[in-house]
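Listed below are the structures to be examined.
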Structure 1
Amino acid sequence: MSEHNRVLARAGLRIAAVVGGLAVLVASAVAWAAPTATTSYSFTSEPGDFIGAGQKATYKSPPATISTTGTAADLTVAVTSGADFWFINLAAPRGDVLRPGVYRDAERAAFRTGRSPGLDVFGDGRGCNEVFGQFTIDQIETDASGSIAVLDAHFTQRCESATAPRLNGTVRYRAFPLSYKFTSDPGDFIGGGISKSYTNSTTVFGLSGTTAGVTYSVSGLRDNWTIELAPPVGQQLHVGTYTDAQRSAFREPGHPGLDAFGDGRGCNTLTGSFTITALVADSTGAVKALAATFEQHCEGGTPALHGTIHFFA
C-alpha cells in the first residue's frame with residue numbers, strides 16, 4: 001500500500017464530527033464517505049489519428065479491468081473492456097525513473113534513444129512504428145516490491161510524424177485528486193483577475209493543521225499561495241458549508257475563518273464562505289485529506305476570488 005493510502009486508511013478511523021451548530025453553519029445532508037481512489041483511462045482522438053481512429057472513450061474500473069506492470073523506470077497500464085483492449089507504456093529516459101513532471105520529446109518506448117523518455121499507446125490491433133509526443137506525471141508511487149501502486153498521468157501522442165493528428169489521453173491507477181485552481185474576478189486584488197490551475201507535475205502542495213484550522217500551501221508556476229480555513233472558535237471543521245467568514249487570524253466569535261493570500265498580496269479584512277466536501281483526520285485531529293471550495297472578497301469589495309482545493313480527496 002502506498003504511503004498516502006496508508007495515511008488515509010489510518011486517518012479513516014476518525015472523521016471530524018458535527019459539533020453544536022451555529023447559524024453560520026449549513027451541515028451536509030449527505031452521509032460522509034471516505035475519498036475513493038480512481039482507476040480509469042480516457043482518450044480523445046483527432047480525425048486521422050491511427051490509434052484512436054478519431055474516436056473518444058472512457059473506461060473505469062470497475063467494470064473495466066485496468067492493471068499495471070513494470071516499475072517506475074518503465075511501466076505499462078493494460079485496459080480491457082469487452083472487445084476493447086489498450087496498452088499505455090510510459091518510460092523514463094534510460095537509467096532514470098519516472099517522477100512528477102513533464103516529459104517532452106518522447107519516442108516510442110521500446111526504441112527510445114539518448115535521453116528521450118518513452119511513450120507508446122496502442123491497442124485494438126493498431127500501433128505506431130514511430131511515436132512523437134509528450135506526457136505528464138502528476139502522481140506516481142511504488143510499493144515495497146517496486147511495482148506501481150499509484151499513477152496519475154496524461155499524454156499526447158502522434159504516430160509516424162511530429163505533425164500527425166493527436167491522440168490525447170489520461171490514465172489513473174488508484175489515484176486521489178491533488179490540485180489547486182482559482183478564478184479571480186476583474187478587480188480582485190489577490191488573484192489579479194486571472195484564472196490558473198496547478199497540478200502535482202509542476203507544483204508542490206502541503207496541508208497542515210487540525211480540525212480546529214488547516215493551512216493549504218501551493219508553490220509552483222512562479223507562484224506561492226496559502227489558503228487558511230477554520231471553524232468558529234471552539235468548533236471543529238467537518239463536511240458542510242461555512243458562511244459569513246472573516247479573516248482567519250482576526251475572526252470574531254461565531255464566525256468561521258478564511259484567508260487566501262500569496263505572491264505578496266493579502267486582504268486586510270475579508271468576507272466570504274467555504275464548503276468542505278471531504279475531510280479525513282487522524283486520531284489526533286490532524287487533517288490528512290481535504291476537498292474544499294471557497295469564495296473570498298477583499299476589503300468589503302464585490303470582486304471575488306473563487307478557489308478549489310483537492311488534497312488526496
Structure 2
Amino acid sequence: MSHTQNSILVGSIQKFSIEDGPGIRTTVFLKGCPLRCRWCHNPELIDPRQQLIQLPNSCIGCGCCVRACPRGAVSMDPEEGVVIDRDKCDVCLVCADQCYAQSLRPVAKPMTIEEILRIAEQDKGFYDNTKGGITVSGGELLLHAEFVSGLIDEAGKRGISVCLDTCGFGDPEALMELSRKENVTDILYDMKSIDDEVHRKYTGVSNRLIIDNLRMLAADGKTADKLIMRMPLIGGVNDSDDIIRRTGALCAEIGVKRVNLLPYHSLGISKKRNVGGTQEEFEQPSEERISEIEIYLKHEINLQVGVLGRA
C-alpha cells in the first residue's frame with residue numbers, strides 16, 4: 001500500500017478520550033463513511049466532501065455572512081436567524097471566513113500526517129503512563145486506507161500506539177494490512193446488527209462483508225487478540241433476544257472475547273440539522289434491558305463486557 005495522499009479531511013481531534021480504546025487517547029475523526037446509519041452520532045462526517053455547518057447558538061446576528069455570500073444562499077430570518085439555502089450553497093466557505101463568531105464553519109479541516117501527529121504528540125506522556133495512544137475513527141478509516149497506513153507508520157516511529165475504530169465495511173486486504181501493524185494495539189469493530197435485513201434497513205448496506213472481515217480478523221494470530229466488538233444498542237432495532245443471542249453465538253464461534261455496548265443517544269439529531277438535514281430519533285433501551293444484555297453476554301457467552309456512555 002503506497003502512501004500517496006498528502007492530506008485528509010479531519011472533522012475533529014478529540015483529546016483525553018477514555019472510551020475509544022485503552023488508556024488516555026487522542027481520537028482523530030476522519031470524514032467520509034460508506035454506511036448511512038439512521039442513528040449516526042457523527043452525521044456531519046458521513047459525506048466525504050467538505051460541508052458547511054451552522055452553530056446557531058454562537059450567532060451574534062451581525063449579517064456579515066449574508067453580505068459575503070456570492071451566491072445569495074445566506075439570509076437572515078427574524079425568527080430563525082441565519083438561514084442557509086443548501087440548494088444554492090456551493091460550500092465556497094466565504095461566509096465562514098467572514099463569520100467572526102464562528103457560527104458558520106467548515107465541518108472539517110484538511111490535515112497532513114505531520115499536522116495530526118503534532119497535536120497528538122502533545123499528550124505522549126499521558127499515552128506512556130496509561131497505555132493510551134491515537135485512535136483513528138470517523139467516518140470510516142477504510143475509505144482512507146493509504147493515508148491511515150502512513151499515519152500508523154509515522155506514529156510508530158514516534159513511539160505512539162494506534163487503535164482502529166472501524167465499521168468493517170471495506171477492502172479486506174487493506175483492513176488486514178492496517179490491523180497487523182505492530183503498533184496497532186486494538187481494533188474497535190462495529191456490529192450494528194447481525195441480522196442482514198435489519199442491517200440493510202438501518203444502515204443502507206448488507207452486513208455480509210462486515211461479518212466476513214470480522215471472521216478474517218478473528219482467525220488471524222496477529223489480529224485476533226486486538227479485537228473489541230462495539231455494538232450500539234438501539235431500542236426496538238437491534239436489542240431483541242434473537243439478535244443478541246445470534247451476536248453472542250458468533251462471538252463464541254469465532255473467538256471474540258471482548259464486547260463494548262453503546263446505548264443510543266440523540267446527539268446526532270442537532271448535528272444533522274446543522275449541516276442541513278433531519279435525523280429521526282430512536283429510543284435507548286431501558287437500563288434493565290441493557291443490564292440483561294450485559295449479564296447474558298458476560299455469563300452465558302463468557303465475554304468481557306463494557307457499557308459505554310451509560311445515561
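A short reminder: the numbers here are calculations on the coordinates, not readings from a lab. Predicted, not measured: the structure shown is a model, and the values here were computed from it. Cβ atoms are built from the backbone, for glycine too; each structure is taken alone.
Brief remarks follow.
- FRET efficiency 1/(1 + (r/R0)^6) of positions 46 and 150 (r between Cβ atoms, R0 = 25 Å, to 0.05) from the coordinates reads 0.25; which among 1, 2: 1
- Between structures 1, 2, the greatest calculated value of distance in nm of label points 7 Å out along Cα→Cβ at positions 134 and 206 is seen in 2.
- Looking across 1, 2, the calculation of semi-axes √(5λ) of the Cα gyration tensor in Å that yields 35, 25, 17 traces back to 2.
- When helix-only ellipticity at 222 nm (-39500 (n - 2.57) for each DSSP H run of 4 or more, over all residues; to 500) is computed across structures 1, 2, the figure -1000 traces back to 1.
- FRET efficiency 1/(1 + (r/R0)^6) of positions 158 and 262 (r between Cβ atoms, R0 = 41 Å, to 0.05) from the coordinates reads 0.65; which among 1, 2: 1
- Answer label among 1, 2 for the case where mean count of other Cβ atoms within 10 Å over residues 142-149, calculated from the coordinates, equals 14.0: 1
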